[in-house]
Structure P
Amino acid sequence: MTDNTPMGDLSEDDGSTPHAPADPSGLVVGVDIGGTKVALMATDVSSGDDLVQDRFATPTSSGPGEFITILSAVIRDLVTSTGRPLDALRAVGIAVPGQVEFDHGRVISAGNLHGWRDVPLRDLVCRELDVPAFVEQDANVAALGERWRGGAKQMNNFVFLALGTGAGAGIVVNGRLHRGFHNAAGEVGNLIMARSFLGKDRGGHGNLETLISGRGIRRTAHRLTGEELGSGDALGQGETDHRLAPLAAKVADHIAMSVIAIATVLDPEAIIFGGGTAAAGDWFIEQVRDRVRHELDPAPAMLPSVLGEHAQLHGAVFGALWELDPELALREELR
C-alpha cells in the first residue's frame, strides 16, 4: 500500500490476527477505552453507516479478565440493538489508554486501569467473541480516525495530540504510524517542562500529564469558580472569565512548549488537537498558536480535531475493518 492510503504500516505482515475472507455483510464494533468512560460504535461493513453507539463508566478497579467479560457483554448487546443477530459481528477494534505492542495486540501497561500490565488483549477478545480484533494505543487510534474520516485525509505527516485524562500523541510520518522501538513513541505526558521538575516523584505520572490533565484542570477550575466545569469549558471560558484566565494561560504555555518540542523534532504538516483542548474552542487554540509562532518559523498548522471526542471510535472502526479485510477498510465510500 502506498503512503497516500490510511496508515501504510498496517499493510505489513506483522503477526496480527489473520484476515478473514472479504465479506461486505455484517458489522464491526469500535471501542474507545478511556480513563473515565468506555465508548462503543457499531458500523455497517457494506455501507459504512454508523448504526448505534453506547458508553459505560470505565471499571478502572476491575482486572483485565473481569473488564473483558463486561466489555464483551456490552458489545453483544450493542450488536443485538441494531436488530441483527450476534453472528453479524465480523471484527472489533479497540483503543487502549496505554502502551501497546501492536504486533501481538498486547497491552504493555495502561496506567489508569488496575492490573493492566502485559495483557494479551487481542487474544483474549478474539477468544471471547470469536472474531478478529485490532488493539492499539488510543492516540494512535485517534490519528487513524482523523486520517480516515477527519481533517487529515490528505496529510502524510501530522501529529494527533490527545489531551484528556492523560496526554499522548499519535505520530504519522510519511503516511505511517510511528510507534518507536519500545512502542512508546508519542508518550508526551512524560515531557519535562522545566529543570525544577527533574527527578521529582509524581506517583508514576509524567510531568506534562500532571500539569495539563483534564482532571487537574477541572479541579483547579472548581477551586477558582466553585463550579463543576469540563476541562474544555474551563479553558475556553478563560477568554471572558478573569478567574479562569490565568489557568487558560498556564495550560496554553505548557501545550505550546509541547508543540514546539514535537515540531522541532518531527516538522509535521499539522498538529491536530483532540480531547479537552479541541473542546476549548478557537480562542484557546489561538493562544497556543500565538505562542508557537513566536518561537517557530515555519510552524505547523494547529487545528482542532474534526471528529472531536469520536476520533478514537472512528479509528477503532477503521482498525476493525482492516482486520476483517484491508480492501474493505480502504473503500472510498466508507470514508
Structure Q
Amino acid sequence: MARLRATRLLFAILICASASALAAPVVVSVGMNVSDLERSEAFFADVLDFEKVGEREVWGAPYESLEGVFGVRMRAAEMRLGGESIVLTEYLTPRGRPIPPDSRSNDRWFQHVAIVVSDIDAAYLRLRENGVRHVSTAPQTLPEWNPNAGGIRAFYFQDPDGHNLEIIQYPPGKGDSRWQARSDGRLFLGIDHTAIVVASTDASLRFYRDLLGLRVAGESVNHGTEQEHLNLVAGARLRITALRGDGGPGVEFLEYLSPTDGRPAPPDLAANDLAYWRITLRDLEVVETAAKLEERGARIDSGAVVSLPAEEIGFRRGLLARDPDGHGLLFVEP
C-alpha cells in the first residue's frame, strides 16, 4: 500500500482515484513549504501524531511551468492524520524566502490548519513539553453568547518554520459528528479546515462559492477577550465563514472587521517562499477552470494548464493559481 501511494504523489499529494462527477470540488490536501523536510516530518509525526505515507523528489521543465519558478527541484512528503493530509515541500533549488518575522494573525498571507483534538488540555501539555512557539497566550474557550462558536476551545502555535497551526476541540453539538464521542484513545484526530485571512468575505465568496463551487457551511462574528488572546490581536473582531467541498478539509475565511491594518500578501510572493501555502483541489475540468479564472482576472502562477506525467505523480494536468488575497490553489485533474 505504501508503495502504491508513493507512485501517486505530486509533491507527495495523494490524489483520489474516483472519476465520478461531483457537485463541488474535493479538497485533497493543504500544503506548506518548509526549510528542512526531515525536521518538519519529525515535528508533525512526533509532536502531532501525523503519519508519513509517501515522499517524492521532482524536477524538470513541467514542474518549472507548474510552479512558475525557474530551475525548481523539490522534495515533498505527505503526512496524514485521520482521513486528511498535509503536504510538506522543501525546495532544494531555488531556496525560497523565510516567513516575515513580524507576521501577524491579521496579515492577509496568514493561513493555518485546524487540527482537531479530543482533549485540548492534554494536547497543549504535549505542545509545551515539546517547546512549541505560542501564538495564543493560552487555550481559549469561546463564550456561550456566541451561538455558533460558544464552547469551542482553541489554541494557536507555530511549527519550526513559523507556520501557524491550531488545535481545536469541539463541544457536543458543534463541529462534524466524527469529532464527537471518540472512544479509540487518540489525542490528535484529524484536520477540520484550513483558515485564511481575507480582505472581503463577499469577494472571497464570489470566488470560492460562485466560481469554484464550495458551499457555505456556517458563519459567525467573533470578538471579545477570548478571540483577542486566541489570535493575539488586540481589539480583534472577525467575520468567520466556513465553506466545504464534497470531501476533505473545509476552507474558513477570517475577515478582520477590526483592526483593519492587516497587510496584503507581498506582490512578489513566490511559490517557493515559506509563506506560500496551497490548497489542492481535485478538478475534473482544469482547462475549463483555467478559462474561468482568466476571465475573473485571477493570478495564475503556472501561466497555463500544465501536462504532467500521470504515471509518476498521480494526475495528468495541473494549474497553480491565486485567490483574491494571494492564497495559493493547486487544481489537479486525474
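None of the figures in this text is laboratory data; all of them are computed from the coordinates on show. If you're wondering where the values come from, they're calculated on a predicted model, not measured in any experiment. Cβ atoms are built from the backbone, for glycine too; each structure is taken alone.
Taking FRET efficiency 1/(1 + (r/R0)^6) of positions 46 and 150 (r between Cβ atoms, R0 = 25 Å, to 0.05) as the quantity of interest, name the structure among P, Q where it is greatest. Please report the intermediate quantities before stating the final value.
Working: P: 0.70; Q: 0.15.
Sorting by FRET efficiency 1/(1 + (r/R0)^6) of positions 46 and 150 (r between Cβ atoms, R0 = 25 Å, to 0.05) in descending order puts P first.
Using volume of the Cα convex hull per residue in Å³, for residues 30-141 alone as the calculated read-out, with 93 as its value, let me know the right label among P, Q.
On the way: P: 93; Q: 134.
Answer by label: P.
One of P, Q was used to compute helix-only ellipticity at 222 nm (-39500 (n - 2.57) for each DSSP H run of 4 or more, over all residues; to 500), and the answer was -4000. Which one was it?
Working: P: -11000; Q: -4000.
Derived from the structure labelled Q.
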